[in-house]
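Asks: The next part holds the structures, each set out as structure tokens.
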Structure 1
Amino acid sequence: MKLEQTKIEGVSIIHSEPFKDERGFFNRIFCQKELELIRPGIVIAQINHSMTKTKGTIRGMHFQNPPHAEMKIIRCVKGSIFDVAVDLRKDSPTFLQWHGEILSAENMKALVVPEGCAHGFQSLEDDIEMIYFHTQFYSKQSEGAIRYDEPMLNIQWPLKPTIISERDAAYPFLTNNYKGIL
């Protein structure tokens with residue numbers, strides 16, 4: 001495992017180092033010892049698997065508020081996605097900046113999204129599948145979200161959006177009072 005830091009503190013790319021031969025490959029996707037390189041004492045509380053049927057679908061931009069703020073590690077295990085993290089930490093030098101990364105079954109990259117950042121993605125193919133590692137249990141009362149098409153962020157989605165849930169499309173746009181997000 002190799003870690004690559006992005007311009008946003010804590011948002012990192014995990015580069016896998018799979019063993020490949022004529023049979024295929026072997027790739028470790030979870031190792032507590034290796035995760036200690038990301039953050040000493042890290043504990044994975046829950047692992048989720050999702051599937052998105054239609055190319056161009058956007059899911060996000062979601063986060064959990066304190067005291068249930070969570071770090072996520074996202075890996076695409078079938079197909080490819082454009083994965084995005086947005087810094088919502090009001091005291092951060094990269095506040096309201098975003099980082100996008102193509103994650104795919106082929107490149108075997110994962111994205112680390114720390115507490116205080118929103119996460120979302122766009123499917124670049126039909127029938128993509130993802131694995132999410134979370135450091136906190138899901139808490140409905142702590143849910144937070146920002147719009148995927150927030151003008152203040154100007155996220156450059158690679159495809160024209162095809163499907164967005166009613167819930168994700170209904171989140172309000174940020175206002176001049178956006179400094180109170182987290």
Structure 2
Amino acid sequence: MIVAFIVSLINGSVEITTSQILNVDTIDETKRQILINIRLPRSIVAILVGINLSLSGAILQAVMKNPLADPHIIGISSGAGLFGIFVMLVKSDADNLIIPAAFVGAMLAAFLIYVLAWKDGIKPIRVILAGVAVSAFLGAGISAMLIFYSEKVHSALIWMIGGLSARSWNHVEIILPYTIVG
């Protein structure tokens with residue numbers, strides 16, 4: 001991770017060497033701004049997202065006691081996606097609400113999966129099957145929203161796919177508390 005972090009700071013359309021990174025005060029202002037305001041926050045966001053994804057997978061597998069319990073397979077990602085996209089499409093100026101809305105959507109999807117899988121206790125195969133059904137249902141909801149709000153589809157698709165372009169210190173501030181709690 002450390003090597004990838006350093007490589008992400010060095011590589012780009014403007015050449016910045018490792019020695020320049022270590023001595024930020026000695027480089028010209030343009031390279032300094034590129035390093036501090038573009039490459040550094042983007043690299044930190046990538047690290048935080050990686051930490052959060054690995055934590056969520058490990059926690060989910062530990063709670064479900066099932067190595068197949070993946071957020072995509074059992075529908076939790078679809079719940080998060082539906083609620084996150086809803087906030088993006090309906091209230092496009094509320095960037096800070098996307099993550100809490102996605103969290104609420106994920107929790108509601110998990111609750112729905114639990115309710116559907118319950119029958120005299122929880123069995124891993126029922127959780128997986130209920131999750132696949134919930135994932136398909138919520139995925140249809142996502143598709144419907146993208147059709148009804150077709151003029152805003154691009155930003156929603158970029159959010160669903162993920163990406164690190166145009167990430168700033170604001171994005172670091174948004175995701176850092178969730179990483180610390182995780």
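Asks: With semi-axes √(5λ) of the Cα gyration tensor in Å derived from the coordinates and found to be 37, 20, 12, which of 1, 2 does the value describe?
Replies: The correct label is 2.
Asks: Tell me which of 1, 2 gives 5.0 when you compute distance in nm of label points 7 Å out along Cα→Cβ at positions 21 and 133. Show your work: numbers first, answer last.
Replies: On the way: 1: 2.5; 2: 5.0.
Going through each structure in turn, the value belongs to 2.
Asks: Let me ask something else about it. Taking distance in nm of label points 7 Å out along Cα→Cβ at positions 101 and 173 as the criterion, which structure among 1, 2 has the greatest value?
Replies: Looking at the calculated values, the largest one is 1.
Asks: Tell me which structure, out of 1, 2, gives -23000 once helix-only ellipticity at 222 nm (-39500 (n - 2.57) for each DSSP H run of 4 or more, over all residues; to 500) is calculated.
Replies: Label of the source structure: 2.
Asks: Follow-up. Assign the value 23.1, calculated as mean count of other Cβ atoms within 10 Å over residues 69-76, to the correct structure from 1, 2.
Replies: Details: 1: 23.1; 2: 20.5.
Answer for the origin of the read-out: 1.
Asks: Taking FRET efficiency 1/(1 + (r/R0)^6) of positions 5 and 125 (r between Cβ atoms, R0 = 35 Å, to 0.05) for each of 1, 2, which is largest? Walk me through the numbers before you get to the answer.
Replies: Numbers: 1: 0.80; 2: 0.30.
That would be structure 1.
No lab work stands behind these numbers, since they all come straight from the coordinates. Source: prediction; values computed, not measured. Cβ atoms are built from the backbone, for glycine too; each structure is taken alone.
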